[in-house]
Structure P
Amino acid sequence: MTPTQLTDSRRRFDASQGPRKVGPTDGHYAELGGCGARFMVWGEESGGGFSLLEHPIPPRSLCAPLHRHVGVDEYSYVLEGRMGALLGDDVVYVEAGELAFKPREQWHTFWNAGDEPCRVLEIISPGGFEHFFAEFARTTEDGTFDPEALSVKYGIEFDMESVPRICAEHGLTHPLLETPDA
């Protein structure tokens, strides 16, 4: 999907547009490093109430450094596999058919806690934060990535130093641990 098509598709969806169906391969896809993001409902389409993404997560992969959001709640419903999550000081494991709540202002991260693929539906409320994922993917791909600017723009704080510790504690991998060939 081109940037123009993405912009054109991001408007409030209403019944005048006819039925809407999102198939298993529909939606814009972005690679985020530790996991992917398939955009199913943009915040603009829901009138700002929420956005919906699917996160496919490779086996034993950490999705993100420990982080917290300002004004954004996330609900992770596991479709397939087993998700591990650090929510505040607690580690929880969420099986297929279960949901984990990651409230605003709470330090958290999540990962695939199994040896098989994991797929998570992520409901973000209110909508809008999904643009962080799209911008993150675009800027890391085109070389203009500025983590500080994205953090300020989207109200997110990262603990980058958490990655090696979390990966070691839970037997995970993450692109930040990879070293370039010498």
Structure Q
Amino acid sequence: MHESFKEILWNQFGASIDMLINVIANCPDEYFQANRRFFYIAFHSALFLDYYLTIPPTDFSPTLSFSPTKLKNRPPEAVDDLIPEKNYSKEEIIHYLRQSRAKCKAVIDSLTDENLEERFTEGSEPNDMDYPILEILLYNMRHTQHHAAQLNLLMRQEFEQHMEWSFRAGDINDLA
């Protein structure tokens, strides 16, 4: 595995995580707890960042607990059926994201030509994911950036606050 490839992949994936952490860190505490949509997107993003970095996914052991919830019982602001078991603080979610950031760096650093052949396989049902390692990493990066963008939009609409853009991992200096 070419070291420059791993460096480039980390620079961009790390930047996506940094932008997610940055928008959550800059969200006012009152808004974070009051705006359930923002909270659920932040929680969902943290949970799935970790999940998609867990190979095999059967080894997934999240830091923040949740319960699968039937559609009729889900809060309207929820992103999916995985509902947090408590109202986690902004700091708890940021801490989880930082743990996953370190996990992501370790996964990318450990890439070899051989382990790129491994797969992220959820199961054998029609909608279960079955991706090569590189593809699940790219999917995860897109997923993280998608939700960072949603949170940025909410901050822009509510507070006319512009969040700093991250060109590469580690270039946002004022992360809380």
Structure R
Amino acid sequence: MLKNVFWFIIVFTEFYCMAKKIFYSIIALFAILQLFQPDRNISNENFKTELANHYQIPDSVETLLNKACYDCHSNNTDYPWFYNIQPIGWYIQNKIDKGKHKLNFSEFGNLTKKEAVDELDNIKEMIDKNTMPLHSYRWINKDADLTIEQRHVISQWTTDFSKQISNDSTATLNKDSSLQNLPQ
């Protein structure tokens, strides 16, 4: 019996030393990861190609897009505090980069009529299917969790706006847009 107790103490001590080394290694790795912060999606520039600077957008729709879409689909993101913790920040930045690649409201004014109409159709589809904003984003940003009525407002706006752009894009241009005087 004493032999078994002695053997247990030796094994437990070795296991404890190994676990302690693993734990400290994980802490050191976590600390080193904090040194590698991703670039932030923040620009102080007011883009002429910004959706609201280029087209006339109802205030209610612009407010909804601002709170539910712009963090991932524009050149300005309002980051949560935990963005500074890696690897969470890398994950968030990856989602933002993918979102901007698919649709960037800061560069919407650069799209052709057809591209703009296609993007509006995509927005409508995503809003109607409730696939945007992403559930993970809604979880951390409760303002982005749109009600059925808010989704309907955006969906209806995309339909109407798409028709306006297809029929007469000059009517949809913002009065301050320098593009109003360009031939269509």
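Readers should treat all values here as calculations from the given coordinates under stated rules, not as data from a laboratory. The shown structure was predicted, so the numbers you read here are calculated from the model rather than taken from an experiment. Cβ atoms are built from the backbone, for glycine too; each structure is taken alone.
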Among P, Q, R, structure where mean projected area of the Cα convex hull in nm² as derived comes to 11.3: P
To which of P, Q, R does the computed value 1.14 (Cα Rg over 2.2 N^0.38 Å, for residues 59-138 alone) belong? R
Given structures P, Q, R, which gives the highest value for distance in nm of label points 7 Å out along Cα→Cβ at positions 27 and 123? R
